[in-house]
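Just so you know, all these numbers are worked out from the coordinates, no wet-lab data involved. For clarity, every value in this text was computed on a predicted model and none was experimentally measured. Cβ atoms are built from the backbone, for glycine too; each structure is taken alone.
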Structure P
Amino acid sequence: MTNKTVFVDSSAWISFNVASDTNYQRSVSIFSSFDLKTKAYISLFILNETITKIRKILGQEKASVLYSQFIKLEKEKSLIILPVDRRVIEKSFKLLEQHPSPNTFSLTDATNIIFCQEYKIPTLFTFDRDFKKLKIPQLNLIP
């Protein structure tokens, strides 16, 4: 991976963990391109969405294993888990109001963009098509 700093959306984590997902192979390929220099970010919202969905699809045991992996990656400094506070939510909600369409663009999606802007994260790894519709300047999307 040429860009070493990336924010990873829940859609990427879910695809990577669910072998029957249509984007499973692509997610495996992209995650495989990460190396020790890759700095990956998520937020507590992404952690919540990912664990909730994995628990629903694959069960509690797999959700627990995945949560433990997130915490291990964080301790190893391979993953940075950003807290979501009121200030971030307020900025995200303003962004949401600026983009009434597509109406599937969520508050969590908006927080992803705010974090990318605030932490100068140039790349967002997502399978969510709403981000392409928004055309956010200075934000590269993978895939």
Structure Q
Amino acid sequence: MTYGRIVRFADTDAAGVVYFANVLNFCHEAYEDSLLHQGIVLPQMANFPRLALPITHAEVNFKLPLVCGDHLNIGIKPEQIDSFSYEINFQVIRLRDEKLAAQARTRHVCLDIQTRHRCELPSILQAWLSAYAGHD
């Protein structure tokens, strides 16, 4: 799955390139969009209101600069790590030259909000992960 986005002026820093943290925002938008396609509304946690999915690790490798007006495709590849957690790999493609501009990774764990202990991923998230299994 890919998510399309245009870099806006507000996404850039004083040097005119995308502020580094905004690449993670772009990736999170792609993540939320992929969840919506499976009927999961992340902001309201409508499908699993007693669970949280915090990011426990995030990283970005920057390859090329992104500037205001750049059209992007963000590829998303989630993979289940174990029954409690999953990882998402992202590829940010700059469409003007079809080149890889950034790669990112986030790791998520499922927590019970009341106990703050890890718990198994709900079936709807397992279905989301299965929908991406084997796709490149």
Structure R
Amino acid sequence: MHCFFGILLLLVAGHAAAEVPVERAVKYRQSAYYLMGQHMSRINAVIKGEMPYNKALLEKNAEIVVMMGGVVIDAFPAGSDSGATKAMPEIWREMDKFRQLMHESQSELDKLLAGVKTGNMATIEERFSEASKSCKKCHDLYKTK
């Protein structure tokens, strides 16, 4: 239930991200990425056999990942490159390229959700791998270690 309200808060606040102080914009995107990472980890745990397969729960996790992927696309307003952030300044200098990569990642996340809905573990694993590679591409280029 807490997760639901956290997601609801992110969605309601989403359009205001560009209109808030820098610290809040940074915290907003970090929160979205945190949720995304948590739910990707849950999917990965099922793939690895560390958690039991539960189709409904796996779908819910994938839906949250897709939702957060959509949130973070617009979570880099001008001026939010300072403060406690691992986002590299290249994001704002290469915003068109960055947004293109973000949209490509979102497409892979959509495919992950579609794969999860098939219930086929081989498909889920393949789509998870492709989505992870797509996310990593941005992290390698635009996130400090």
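Which structure, out of P, Q, R, was distance in nm of label points 7 Å out along Cα→Cβ at positions 68 and 108 derived from, given a value of 2.3? Don't skip to the end; give the middle numbers.
Numbers: P: 2.3; Q: 3.2; R: 1.6.
The structure behind it is P.
State the single structure among P, Q, R that was used to calculate distance in nm of label points 7 Å out along Cα→Cβ at positions 60 and 92, giving 0.4. The correct label is Q. The maximum of Rg/Rh (Cα atoms, Kirkwood Rh) over structures P, Q, R, that is, the highest value, falls on Q.
I have -25000 for helix-only ellipticity at 222 nm (-39500 (n - 2.57) for each DSSP H run of 4 or more, over all residues; to 500), calculated from one of the structures P, Q, R. Which structure is it? Attributed to the structure labelled R. Taking distance in nm of label points 7 Å out along Cα→Cβ at positions 84 and 124 as the criterion, the highest value among P, Q, R goes to R.
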